[in-house]
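**Q** Following this line, the structures themselves.
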Structure 1
Amino acid sequence: MNEMLDCLMNKNSSCNPIWFMRQAGRYLPEFRKIRKKNQDFIKLCLNSNLASDITLQPIKRYDLDAAIIFSDILIVPYALGQKVTFVKNKGPMLSEFNMKKFLKSKPDIFLKKLKPIYKSIKKTRKKLEKNKTLISFVGAPWTLIYYMIDIKKRPEHLKKFSKYDLERIINKLTQFLCLHINQQFKNGADVVQIFDSWAGIISKKDLNRFCFEPNKKIVQFCRKKQIPTICFPKGIGKNYKKFIKKVKPDGINIDYKVNPIWAKNNLKNVCIQGGLDPKILINSNQKKIIKETMRYMKIFKNIPYIFNLGHGILPNTKPSTIEKIVKQIRSI
């Protein structure tokens, strides 16, 4: 078993595994070169050869313990019939959500559309060293809904749906997410990370219904299939403690607003991952970056911990900064 899986599944605290969210992305010149020639982001995600090459770019550049497959959480709404485009300086744009069409979605059509993702996982697993972990991922149901009904730009849209309708959407999404996870795992993924990036905007009274329960169902499915899980319910603060108690994932990624000392003292029976603020990495003061890196490593020294960030690498991060962090951790 490799170091990351040993830390995640066996709770081995003597390991120092390291990887970064968005490690294959816009901050790398080799990625920008490919992206320039491939303007349609969804098509790029569905190009098995290029997606595999992009996944391996940071592995070739740094001595990381895991590769995360190059894809996007919005590939699921795309496969369920919504048009997804990425507009520069505006982010993702989705076509109008059609409830009737969504509820009639068929598993076979869904999986057929996502077949290139599974091919890229298979290709990557063949090229990746056996001691390296291959991570697949999905967006949690609430976070997908956030984009699917355009809550960010038009928050009034949420009022159009009753809690019953939202639960129907969540249940349907959960079903398809489990199918997607299972296929990723069958094709060579070792771990799934579940991103609930917008969990922090859910009201306290709805947190159980829209965050804890959907994540729990996915984690329970994964446990039955023996698929290791890492959850990232970003922005829920001290409710991370309740999340772990109810959902019981193998690993929990903390965001940069979570006090790492509080996390160490309160998040039990789980492997902790991440926490470092990605904005620190764009600081010109390299000593401060290393100091913050070591602060996290020292706090989590005697518990199972995977070094990562409290969110993804920012586009203006220098590759040399990532290299220095990796070397620092390897020197421990």
Structure 2
Amino acid sequence: MSRMRTRTCARTPELTELGLGTAQLGNLTRTTSDADALGAVDAAWESGVRYFDTAPHYGLGLSERRLGAALAQRPRAEYTVSTKVGRLLVPSPHTAHLADDGGFAVPAAFRRSWDFSRDGILRSLEGSLARLGLDHVDVVYLHDPDDHWLQASTTGVDTLVELRDQGVVKAVGAGMNQAGMLAEFVRRCDVDIVMVAGRHTLLDGSAQDELLPLAQERGVGVVAAAVYNSGLLSARRPPVDATYDYQPASSDLIGRALAIADVCERHASSLPEAAIAYPLRHPQVTSVVLGARDAGQSRTNAARLAAGVPDALWDELARLGLLPDGSATQPAGCRP
């Protein structure tokens, strides 16, 4: 196994360019076996991945438990773990016989309670550490605080900064499916890192409006997640029933993705390879996080990253107006 490249910014820990997202380990949309979950982590590790992202929300704690078990025999100093706060897991024995309604194939033995208070965050992190079997995590994100800006940006951030200042965590920030509020966190709050899902991709450049320039100005790291936009960019040739942000993709979006795929093929590359490489062209991006449900998917993720994309491909996409930023060049910033 060759060592995977890492990136860091002024305020962030060193992250491998590829991170493993573990929503699938929490049975996202369907069941993942224990063996497949372990295989996904093991294969990611063998591919050089040393950044692992999880959350209590993923399978009502199942993702954290599985990730902790898979990493239990690994040297703690050799990997980075991020988890999230804001959805407190509250025991709900009277609904344990029902199925979770949060998108995960698990029993509803807990309910999610939005809580960005100091007590809620401390209790959430304590529960995460117990499930992970760790004495610390490296990065903590406020998770999807879209409807909770006031509490999240005050007591939420303040509590995380307190934990960072005490040395309990290395970096703090927020993770969201939108770029606008993340930009506000960078502008107004003492955050080190943000995770932006689906908004810095080949099809959605909204993170470039404010978030990336602000992050660059403040030395804040950016982790890009959902770079396939939930499916449309994950195949060499998008099918007619492809999804975009978890909804059926429009014919216009499918047409744009196919046009990008045509360019990729002319340069002996592929649409998924370009989808992974594109966010990393911006030097403020410290890692791209991809999910995997089994060992095969982890190996595919790593192979797609390793394939690389020629500069001529970006030049042609820019010339045809198929890049969100309209340019084949990227600004200077954080470096590998």
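**Q** For FRET efficiency 1/(1 + (r/R0)^6) of positions 134 and 270 (r between Cβ atoms, R0 = 30 Å, to 0.05), which structure out of 1, 2 has the highest calculated value?
**A** Looking at the calculated values, the largest one is 1.
**Q** For which of the structures 1, 2 does the calculation of distance in nm of label points 7 Å out along Cα→Cβ at positions 118 and 318 return 5.0?
**A** Going label by label, the one that fits is 2.
**Q** Sticking with this structure for a sec: For helix-only ellipticity at 222 nm (-39500 (n - 2.57) for each DSSP H run of 4 or more, over all residues; to 500), the calculated result is -10000, so let me know which of 1, 2 that is.
**A** Here the read-out was taken from 2.
**Q** State the single structure among 1, 2 that was used to calculate FRET efficiency 1/(1 + (r/R0)^6) of positions 126 and 158 (r between Cβ atoms, R0 = 30 Å, to 0.05), giving 0.95.
**A** Computed on structure 2.
Read-outs throughout are calculated quantities, based only on the coordinates presented, and are distinct from any laboratory measurement. Nothing here was measured: the structure is a model prediction, and the numbers come from that model. Cβ atoms are built from the backbone, for glycine too; each structure is taken alone.
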